[in-house]
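**Student:** Listed after this line are the structures, all set down as structure tokens.
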Structure P
Amino acid sequence: TLSTHSHIFGIICPINVYQFEQLLTDHPNHPFVALVCNSLHTGFWLWADTLQDELPLSCDYSYCPLKCDNEAVFIHQQVSDEVVSYCFSEPFGPDLLPGMYSIPVHAVPKLHSMKFHLIVNHSAGTHSLNSMIN
């Protein structure tokens, strides 16, 4: 999915990883440097086992009824802001592609405020993203 739909997934890393590795050759903690640099090369889902036999190829847990109109307005604005800042991908259609998991997004009120916190629930569902971490 990543190679056939690369236009959906903007991978933005302001760090020149190869130069970063060179700068850290004398760092005293080589295993930590290797872990960080490998993660910069391949992604930061450390200790995730995504090759478990019982995992579905795709999973949609995105359904999360919103409690009020204000929550819906906040979420739509927040998602738009995240897309503009390249933290979320642009919408691409109604169906998930192979290997994709969709998770619920909702909002909770901030303490002593009318504003909201955005909640991205990585633990929702039987095959949640968090359940893949060993």
Structure Q
Amino acid sequence: MAAFFIILGASILVFIGLIHMYWGCGGSWGSKVVLPVKKDSGEYAFVPRKIGTFAVALAILCFAMILLAQSVYLSFWNPSRYTKWGCIALAGIFFLRAVGDMKYVGFFKKVKGTKFSMYDSWLYSPLCLYIALIFVVVVYRY
């Protein structure tokens, strides 16, 4: 059963990495609801550059590889103390993303009532919490 959830978590990370590549190449599908918006002005809280979007894509794809390596699903990369500590660090990062910055993102955000905040509350933050949990499971299981 754990294998299903680990593969699901890795698949989600790969999908997120690929969609970031799509956005980095100029794609716009879904881009209107993935950036936090200032409630008073309606402007984006930040606008990522293409190089930043590609860097995030590469990082997220590497996160998927670390997850799969630690859970022994990559035949060419065996679990090690590096993958274990990587999983611990990534669990912390995704947990902190789920909790948020107390303003625009996470379960405890103050800016509400925007499309982004709705998606963040019911999709992005719970997904980050799920991924954090999967990294924790992999650390303790393997």
Structure R
Amino acid sequence: MADVFTKEKRSEVMSKIRSKDTKIEVLVRKWLFAHGFRFRKNDNRYPGKPDIVLPKYKTVIFVHGCFWHGHENCKVANIPKTRTDFWLSKINRNKEKDVLNTEALRKEGWNVIIIWECELKKNPEQRLANLREELFRIEKNF
């Protein structure tokens, strides 16, 4: 199946996909700030350049897009029907990097929380309440 866009239009569409400050990242950051959590964003001093770093809790948060990070059993993470080999390779590389970054952070003593796009879209209040519980549990163990 051919792409529905011209090469130029596809390039324009792809260029508008954000790698940081996505709507779901901003939602999580606004929620954290409103609940008194202070953080750094997109800090490249840490493996994987976490979306959110909470130094007080020695915790990093990755807000993963389901497609780009290959969320298992997620409807949003469907592989396109065109250039399937390219996309499988790209997404598998992303997943491998995610595992390596998580392992490196944990070796350095960091807590790693992953929030999936679909969790926030399906039930943001519940996912953010779960995040709060995770952070309080981490704080108690300090």
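No value in this document is a laboratory result; all are computed from the given coordinates. Bear in mind that the values here come from a model prediction, so they are computed numbers and not experimental data. Cβ atoms are built from the backbone, for glycine too; each structure is taken alone.
**Student:** Here helix-only ellipticity at 222 nm (-39500 (n - 2.57) for each DSSP H run of 4 or more, over all residues; to 500) has been calculated and equals -15500, so which of P, Q, R was it run on?
**Tutor:** Structure of origin is R.
**Student:** For which of P, Q, R does distance in nm of label points 7 Å out along Cα→Cβ at positions 57 and 113, calculated from the coordinates, equal 0.3?
**Tutor:** Working: P: 4.3; Q: 3.6; R: 0.3.
Considering all the candidates, the number was obtained from R.
**Student:** I've got another one for you. If you rank structures P, Q, R by mean count of other Cβ atoms within 10 Å over residues 65-72, which sits at the top with the largest value? Write out the running numbers ahead of the final one.
**Tutor:** Values: P: 11.9; Q: 22.2; R: 17.9.
Ranking P, Q, R on mean count of other Cβ atoms within 10 Å over residues 65-72, first place is Q.
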